[in-house]
Structure 1
Amino acid sequence: MLDQTQPLLDIRDLHVTFALRSGLLMRTHATVHAVNGVSISARRGEVLGLVGESGCGKTTLGRAVVGLTPTSGGSIKFDGLELAGKDRDDVDGLAKKIQLIFQDPYSSLHPRKMVRDLVGEALVINGIAKGAEADRLTLSMLQRVGLGVEHLYRFPHEFSGGQRQRIALARALVLHPELIILDEPTSALDVSVQAQTLNLLKELKTELGLTYLFISHDLGVVRYMSDRIAVMYLGNIVETGPTQSVFDQPQHPYTGSLLAALPSIHADQRKTRVVLEGDPPTPIDPPPGCPFAGRCPKVQPLCREQNPVLKGHGTDTLHQTACHDPDI
């Protein structure tokens with residue numbers, strides 16, 4: 001029996017940096033700290049939402065999990081197996097267990113391959129099926145995501161954005177993975193198509209027992225999809241907890257500012273807009289202390305010297321915030 005108490009994905013103190021080089025000898029003159037000591041985990045069958053503004057490191061984190069971006073330090077464990085620092089091709093069967101769905105489905109689908117090959121080639125490469133059996137499994141998965149036999153011999157440019165995302169989803173699911181990393185999967189879609197895609201993702205999660213790392217900047221979408229939320233700012237996790245708890249009682253000033261910007265259709269639930277002063281600091285050689293210190297209305301001298309760690313609130317250990325404010 002599977003241990004439901006142990007995380008399927010467990011990331012600890014993860015760092016991802018990029019060297020900026022210039023000159024004839026291409027010497028390093030600065031370092032970009034894209035992910036700066038992130039620790040998050042997702043239990044089997046859970047949807048963990050990773051939310052934050054553009055450039056905060058969300059996509060880099062997702063790419064690091066699947067090995068598309070090298071890590072600079074820390075640990076990435078999948079079902080107890082350490083992945084950090086390893087070539088994913090050397091980890092037996094990992095491609096069948098973890099899949100990544102990109103934000104732009106058109107750029108991730110080979111323009112000169114038909115849907116039959118785009119979805120079915122993974123079965124052949126991984127030695128699962130070939131020939132007629134591969135075609136049968138391919139069609140079965142396409143039908144499960146709302147496409148049909150008439151789509152098998154078409155090319156990506158013949159489909160709408162929503163249909164292309166369904167093709168990308170079928171390609172990921174045909175290997176029956178355990179974890180799917182969804183990087184802004186609906187941001188390029190119309191609102192009505194977004195709703196259809198999100199409902200499909202929920203159905204598939206329940207039916208196939210999937211675990212999602214759902215990356216998005218859209219708080220409404222994250223609230224609808226996620227069991228737990230991690231809020232990211234400039235490469236750091238500043239707040240994490242059960243979805244309802246984070247939305248009802250945000251603790252970190254940055255989380256509060258994000259939620260205050262959400263529109264409401266109820267006149268009695270209108271919120272006071274929180275306007276943050278200044279601009280986000282650059283991830284290039286960031287200064288010490290809390291990454292939010294330069295924009296925080298509750299900043300203290302300690303905030304500019306020491307980066308706070310995530311901590312619970314009283315007896316609530318599930319809802320955690322990285323902040324020096326003693327009232328939190």
Structure 2
Amino acid sequence: MIIKELLQQRVLVLDGAMGTMIQRFNLGEDDFRRDRFRDSSIDLKGNNDLLSLTRPDVIQNIHEQYLEAGADIVETNTFSGTSIAQADYDLESIVYDLNFESARIAKKACDIFTKKDPSKPRFVAGAMGPTNKTASLSPDVSRPEYRAISFDQLAEAYKEQARGLMDGGSDVLLIETIFDTLNAKAAIYGILELFEESGNEIPIMISGTITDASGRTLSGQTVEAFLISLSHAPILSIGLNCALGASQLKPYVKTLAQNAGYFISAYPNAGLPNEFGEYDQGPEAMGKEVKSYLEDGLVNILGGCCGTTPDHIKVMAELAANYQPRKITEGVLAG
């Protein structure tokens with residue numbers, strides 16, 4: 001059964017944080033290097049995407065923990081999987097391999113669980129993060145006209161990433177944690193160009209991030225403007241993730257749900273960070289907050305971002321099983 005059909009039948013559960021789980025393994029520099037990157041002159045610890053190549057066992061284990069908890073969709077370990085982000089480590093040349101292997105690992109884990117229970121198919125979302133550059137804003141306050149990256153450079157980088165993710169077996173592409181809609185437009189442009197060249201298409205999911213209580217993205221858009229700016233694209237779902245906890249994020253998810261002619265996703269953080277930048281909200285407390293998303297019929301896809309673990313996802317999966325998914329209403333804004 002294809003994912004679009006399932007989204008009309010039940011709320012699908014997305015996995016939780018990758019970085020939070022990687023920290024539990026207490027990995028050292030050698031885990032990020034191994035033989036392939038032994039001679040790198042740059043410290044590689046912290047380049048978590050690299051673990052798909054050097055410690056695939058760790059990444060598959062994390063995927064399986066989330067699948068065991070009840071996740072229907074797992075994200076590939078590719079949040080920083082563009083040549084733009086990997087340039088910080090002089091690793092632009094490995095981007096295709098990085099994305100291909102990350103998707104392959106996630107697909108292997110999903111296939112194991114789908115085989116166990118064919119009535120609950122599992123899906124791979126090829127994760128495409130925002131990069132560490134913005135097309136709309138200048139990084140130099142004294143030069144407001146300056147841009148560190150061009151639209152074409154972003155589009156080409158995203159296209160390369162998408163090719164690896166698709167070849168590796170991703171079922172959907174997830175452009176996530178969008179703080180600059182122009183970056184997302186470049187990603188969509190690159191993806192559609194790849195679709196045309198390859199003759200192969202898979203669904204596209206979109207997820208933006210509200211940076212603070214202002215209710216706007218970093219590039220200054222309201223939720224409504226964000227939606228309208230992307231409504232031209234052939235997308236499966238649109239939603240929000242990161243930056244805020246479930247209670248703080250809900251009003252903005254509600255705005256999307258009231259206006260979007262697409263499936264809606266939400267994967268908030270485990271509350272707000274404490275003074276040490278850590279997330280303290282436990283699974284039960286977070287479950288109480290996301291329950292209102294389900295009661296109000298706001299979402300089709302529900303998961304967790306920073307600070308969430310398989311325990312958080314297990315609570316969400318148990319809750320989601322008791323509620324109907326949001327219905328797409330006729331007459332609302334659609335692409």
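Data table
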quantity: At a computed 1.9 (distance in nm of label points 7 Å out along Cα→Cβ at positions 54 and 294), which of 1, 2; calculated: 1
quantity: When FRET efficiency 1/(1 + (r/R0)^6) of positions 198 and 302 (r between Cβ atoms, R0 = 30 Å, to 0.05) is computed for each of 1, 2, the largest belongs to; calculated: 2
quantity: Highest-scoring label, criterion being mean count of other Cβ atoms within 10 Å over residues 174-181, among 1, 2; calculated: 2
quantity: With percent of Cα pairs over 31 Å apart derived as 27, matching label from 1, 2; calculated: 2
quantity: helix-only ellipticity at 222 nm (-39500 (n - 2.57) for each DSSP H run of 4 or more, over all residues; to 500) from the coordinates reads -12500; which among 1, 2; calculated: 2
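Since every read-out is calculated from the coordinates, none of them should be taken as a lab result. What you are looking at is a predicted structure, and each value in this text was computed from that prediction instead of being measured. Cβ atoms are built from the backbone, for glycine too; each structure is taken alone.
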